[in-house]
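These notes open a run of structures that come right after.
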Structure P
Amino acid sequence: MLRINYKQLIHIWIPNIFEFKGGIQVYSEFLLKNLQSLYPNRYYEVFLKHDTRASPDCLKSTRFHCAGTFSLALRTLVFAAQILGHGLWQHPNLVIATHLHFTKAAYWLKRMTGIPYWTVAHGVEAWNIQRPTLKTALHYADRILAVSHYTRDRLLNEQHLDPTKISVLPNTFDATRFQITPKPQHLLKRYHLTEQQPIILTVARLDSSEQYKGYDHILQALPEIRRQVPHVHYILVGKGSDRARIEQLITTLNLQDCVTLTGFVPDEELCDHYNLCDVFAMPSKGEGFGIVYLEALACGKPTIGGNQDGAIDALCQGELGVLVDPDNIGEITQTIIQILQGIYPHSLIYQPELLRQKVIDTYGFDRFKQILAELLQTTELGVE
């Protein structure tokens, strides 16, 4: 049984990391791993709202509490009881909530005990906040980690927070999982494609609430793209409730022969899918950051993002890729055509090895760890 030194204890509140992988989940997992790496002698109590189990491959000084075994109707109540009950009992040095919605509980815990708390601001959940309780919780947070300058700027402009409390800790990725390789033959065979075919790729959740990802506009751009780039093929990776509508749009535009909806793709096949394409395109206007951009860049792929959200950060204001107006289908069309024709005026996107190295230097695991260490060393929260 783990014997905890409560003077060396950090609580981490996370939606989930083991049974679903999205941007918040990946960020939370990297944050936990880096804390464990930086401070292996600390103790970590990790509270997971939606996971039903935890991976055994963690430090012995880390203990998980999973509320996912309870029904959705009870889960929020159980999770709140866990985080508040353990907080009052154990009195950790610091609470880190990797989702803004958890800060309301952290605020009340701080009022009762004085325990400081940090939180993470990702994207849409941090924009246009109206609820007074969440506004109050943000104002009393000891530090807010924004995943992008875009999200940080929106929080400052909309919530009038103390700018010294908001730091940017950008998303990171596992560079060992995403390497440059030739187009995988097994995927060419699976999707009935040839090695010479120009391929556009998007990786996104196809959820009806996330139509801002921009795949609609790529579909609408395809008729003109295929006129100028014969045999082009669009592969859309992901699953979700928006699939039926997308299939109808494909039929309406008569694109059945040049679009593949792959459905769910397991993590171990993602790298191969990135390497299958000639350009990765997700002209979104609602991304807090967009880890998929980093993964595509690590595979040396020309990458297109929107110029109205966190993709601005992910693509380093256009240094690492191409930023387009996500509402301008004509601009999206011509940008994809020029990239596929090899004439887009941005030489770096055609240098895969250099592109890969630059994204690793900027957003790799070591850089994430360095920034986090600097934030913890300069704080007065008792984390040595």
Structure Q
Amino acid sequence: MKVMIVVTHLLGTGHLSRALTLGRAFRDNGHQVMVVSGGMPAPQLDSSGLTLFALPPLRSDGTNFTRFLTESGAEADADFRRARVTAIVQAVNSFQPQILITELYPFGRRSLAAEFDAALNAARALPQPPVILGSIRDILAPPSKPAKAQRTEDIVTRCYDGILVHSTESVTPLSVSWPVSDRLAERLHYTGFVAPELPQPHPEAVGQGEILVSAGGGSVGQPIFRAAIEAARQMPNRCWRLLVGGTDAKARIDELSQMADGTSAILEPVRPDFRQMLPHAAASVSMCGYNTAMDILQSGTPAVFVPFDDGKEVEQGLRGQSLSSLQAIEVLLSRTLSGQALAQAVERVISDGPRAQQDFGFDGAAQTVEIAKHLLERRK
């Protein structure tokens, strides 16, 4: 099969990371994969064996997901946006996918509807139109108005053969965060959770006994890092390793290093071997994005989650709430975050851990491949 996955990450890199995990699963099953990425470059993510087609990149202005900035920081104007639409249509027409997957759209990325709709229209106009699937995580940002949910449902009904829900229905049904009508329910396919294979422990045992502090691959999380430095002062017997992401990582590390003078904290950019370090760590401190939650559940590492809630974001808070009943997992809300509160929470989860690894159904990528193959075969 020829599989195209269209994704734009705007703040962190979670959406792109999950899309690439799906792409690698199709690749490993012998299929040709093109990932059309509209966000900022993320070279730390594994795209080996995939064709990565980059649109002119943009990002959101912080948590303002209706204002877009280019790599230079300038506002993306109408010409820039039209260039993206032209590029995505050219990609569809040249690649001619048999499977087209849109990541998050139409349940999100409504501000980028012009380019996603252009891709859908180009695909449906091909001599042999592809099976069209939406790809969404376990928990979505709930629609602020019934009209938004209705518009999404109308697009799904008109354009999509199915919606891939990357969770287990018995654990996190889509209805937790999104209204599911009978018309929408008949198009849902629960895949299980999407996560890369559990990595082998780090060959050099990097991270052994440390507190690993991360905030994804984007330019967020500075409050968590500041609180971690203060917590490190209160726990001098522990090494704290802060992994800072984003294109401005160097400047942020320089700023944080001044605060960390005299502590045991190590500051460095995000690392591609982060998942290998987790099983060695005494505890993890992070936000509660989908991919990070999968890493924690797979590794069994004691964890403190600080859900991202800027700009009225609720997705991570809902996910954290659903995981907080598990052993050696605590949730700290951003409004209660401080060095002392973080140190105390870390001490508690270390005391409660380690947590036994559990099978939450992490084969969502492989199941996605099987669902796509079945839908294509059924069309024939």
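Readers should treat all values here as calculations from the given coordinates under stated rules, not as data from a laboratory. Because the structure is a prediction, the values reported are computed rather than measured. Cβ atoms are built from the backbone, for glycine too; each structure is taken alone.
Tabulated data for the structure shown
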item: Among P, Q, structure where FRET efficiency 1/(1 + (r/R0)^6) of positions 90 and 274 (r between Cβ atoms, R0 = 30 Å, to 0.05) as derived comes to 0.10; result: P
item: With FRET efficiency 1/(1 + (r/R0)^6) of positions 66 and 186 (r between Cβ atoms, R0 = 35 Å, to 0.05) derived as 0.65, matching label from P, Q; result: Q
item: Among P, Q, which structure scores highest (criterion: Kirkwood radius over Cα pairs in Å); result: P
item: With distance in nm of label points 7 Å out along Cα→Cβ at positions 50 and 322 derived as 2.3, matching label from P, Q; result: Q
item: Which entry (P, Q) yields the derived value 4.8 for distance in nm of label points 7 Å out along Cα→Cβ at positions 82 and 370; result: Q
